[in-house]
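Visitor: Below, each structure is written out as structure tokens.
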Structure P
Amino acid sequence: MIRHECGLFGIYGHEDAARLTYFGLYAQQHRGQESAGIVTWDGSTLHDYKGMGLVPDVFSESVLRDLEGDVAIGHVRYSTTGRSQMRNAQPFVAHFRGQDIAVAHNGNLVNTVELREELESDGAIFSTTNDTEVFVHLLVRALRTKNLVDAVRDTCARVRGAYCLLVMCGNTLVAVRDPHGMHPLALGRLDNSPVFASETCAFDLLEADYERPIAAGEVYVVDENGERSLRLHGPFPEKPRQCIFELVYFARPDSFVFGEQVYQCRKQMGWQLAHESTPDVDFIMPFPDSGVYSAVGFAQCAELPYEHAMIRNHYVGRTFIQPTQSMRNFGVRVKINPVRSMIEGKRICIVDDSIVRGTTMRTRVKKLRELGAKEVHIRISSPPVKFPCFYGIDFPSRSELVAAGMSLEDIVKELDVDSLHYLSIDGLLRSVMHSDSYCLACFNGDYPIPCAEVERLRLENPCVKSNC
């Protein structure tokens, strides 16, 4: 099962901070559906509330009224590191020498085990299984001798991996993006108040103005003295390594991510895919919703009819968010229902964004065959996913990735389709503007941030970190 990383939202200096954070998280619900939390500061006291489940289920009108203050940060979560439990819900809150500190984190740290062992050896006690708690411990220790901003920068120098952070202490709010810029974080403005979000769709809901992305390695500070931009301590990579899977699948199509319009990128992926391989079929169809935009581009380029022969039940969440295999298989069945009259005797080309295990696609193809489809062709608007991600997207292990263990011909047989083509890496990079700034590790094994898991993979597979 694929899980996303998480979603962040923060706002400074607005009288309705908690309510705006609620809606900012609501707009980013697709980024995390296990838990949600909001922390506010009213000038003297920190208020926090967290719960398991969706944003509107966690927060009631009375809860939002109690979250007083004009500074707030919020978080929606998937459990990429740490189990799906209430104690792992964010933002995390710590109390140190009369200070209340709140931290919200999107991403995944790759040196958590080493740092945790070091901290425990020095007497630290952990209450969660989440890597963000490691960051909080390091931050509190740095605060013994430094101010908040310097402590954040020193702590970031100790951790490795992917992280976007919102750190709130008193009337100071700090937004940070790791030196590789692995995951998105954007800066906007609402009624002259700075706002931060993982995706700009949150700004659209609030009618906030999008200003720019937080840069890779940037530390953006807001306090009573105004706003200022600093840099993390070096060294820095030569160029960012942003997660291209945000553009392929995860981000909402109406968002700007990494300075790119997600909708246009996905259409262009479909266009490039059609250039590479267009079958002789009666029509193009997507599996909604993630495959819709690449299918539009594919159909336009191929000059073939575009049809919705599968209808999504919008009251069912994405199948990969379900916590068990049995629930996930149920989600496959209940999520999408066919328009039977469109399928019988037809040659159909399915356009989708990715194949991971192959379980979902196999179930859907079987259904199309049962309904009398004459031919079923599949076109995928990303390259084959062959390697796991250690930076915040919880792909299955390599042994479970269908493209890692099978040839293209074997996958065709496994899925029972007439043909299959994945978008090439070159085609994918032609679909985006900043083609030299993306992490492609899940496709080519070229991991930008070393860690123990990468070293183990390298021993098992010569393709890792060699761009093969």
Structure Q
Amino acid sequence: MKKILIATFKESARRWEHELGARLRSLGHDVYFAQVEGAPPMPFLDAVLALESWRGGPSSASLTSPPPADHLPDALDLLIDLTGKASARGLPVLTIEINGCPYLPKAFALLRSGSGLVDITARLDGKPIGGASPMISDKAWLSRDVNEVLAAAQSLIAHSIACFEAGRLEEVHAAQVERAPRFLAPGYMQRLVTGLGARALRKLRPGHREFSWQTAYRFIDGRGIAEDGQIADPPFTVLADDGQRFYADPFPMEHEGRQYLFVEEYPYARGRGIISVAELSEEGKFDRPRPVLEEPHHLSYPNVFAREGSIFMIPESGSADQVVLYRAQSFPDHWVRDTVLIEGRNFNDATLLEHQGRLWMFGTERFGSGSASDTMMVYSADNLRGPWEPHPLNPIVIDRAGARPGGNTICMAGKIFLPVQDGTETYGGGLGLREIVKLEASNVELGPVLPIMGPMPKARARIHTLNRAGRLEVIDSPR
């Protein structure tokens, strides 16, 4: 592990600097702080964050007391300069930029102008060596979006240090620079008014739900969505609901000659998800799903599979900070907790792959107040019950368009693809396929995201999950 010096401004320390130090220490690094004079004043930003804290608490960018300037050891390994003004001290210097701004708060105006999206670049001694594209989910309250940006910046720093330790740093293309507006105020006021106004109008609509999904299925021979890269005929049949719940995250399974469809069932009155199953009738339609697994916390993404003579399920339970393996005591209705695979992590949509004699688990992890959908983590184990070890290069990618799994891996033409969710515009905004180019104990390499297109040319298909078992192909989408 490394001895790391973090340079911050003395006059306007921000909460995320403390969070970064704590996160790096949790990874085993020795962390020290040094203070730099000359912080640029950000009066409007600080006023906005103070006002919004009455609603949601302090932001990661909120002002706070500076980290204490430490007595430094004789030898250091790396300087992380969060100011753009620190002396290099003869050390390798890691800097973080948002579209060319080395002091991140100065770039937050980009969140309220143009597309409202930002890209983060990590540089080592001026050379770009990594990038992050955080998911921006709120687009009305600045403090929430700032939290997601700064959590992604922390993840990019952690990944850059992991690559630095492993000797795997490579120069990359820096994100295209879009200059931040000189003033934050006009864009902030416009986005706040229009964003909150649009939300108010939606709530006035009859039958309004904050979020709602639908699951659909079809039976096909030969090529499907993955092979064609688009949604085409034959049409899908929607899994009917009664308007008091929705069904999402479909995972099909064939067992003893019968077809089953596991879904997240979300009863609106309950306010959390449970796992349900539907069976295919003799008429070729799925019946109404019935509950099979419920916990005090939210469950979704019922990844069900057969292995070693048993049937298992790993549903998403990130809100409980656990990844839990369940075993079917009597398939498909009765399940028991078998093993806690990962503890103390808000890990989402665990997706398994057996590759070269080892089991691998892909998913995203939420760090602090960051997004649950843009930071991919990979774990591996010799057997299903573990122990599951984090990959040394975690996080593998920070990417709003290609980090969170959206279904089981797919083998095509000798290549392995992972369905990934695209949250560029909104959560559930689309799905793509991403090739797993390299999967080794020392390295993970992913290809570019290949978007799944809709029936209209250049229209992005708004599907969220894609799975297939034999002739049965299933998807879900927002409605």
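Coordinate-derived values only; no laboratory data. Just so you know, these numbers come straight off a predicted model, no measurement behind them. Cβ atoms are built from the backbone, for glycine too; each structure is taken alone.
Visitor: Thinking of P, Q, which structure, once helix-only ellipticity at 222 nm (-39500 (n - 2.57) for each DSSP H run of 4 or more, over all residues; to 500) is computed, gives back -8500?
Guide: Details: P: -8500; Q: -5000.
Only structure P yields this read-out.
Visitor: Still on this structure: Quick one: mean count of other Cβ atoms within 10 Å over residues 25-32 came out at 23.5 when computed from one of P, Q, so which one is it?
Guide: Details: P: 23.5; Q: 14.8.
This figure was derived from P.
Visitor: Another question, then. Name the one structure among P, Q that distance in nm of label points 7 Å out along Cα→Cβ at positions 345 and 377 of 0.4 was derived from.
Guide: Q
Visitor: Taking mean count of other Cβ atoms within 10 Å over residues 105-112 from the coordinates of each of P, Q, which one would give 22.4?
Guide: Considering all the candidates, the number was obtained from Q.
Visitor: Something else: Comparing percent of Cα pairs over 30 Å apart, for residues 97-296 alone across P, Q, which structure shows the greatest value?
Guide: Biggest value here belongs to Q.
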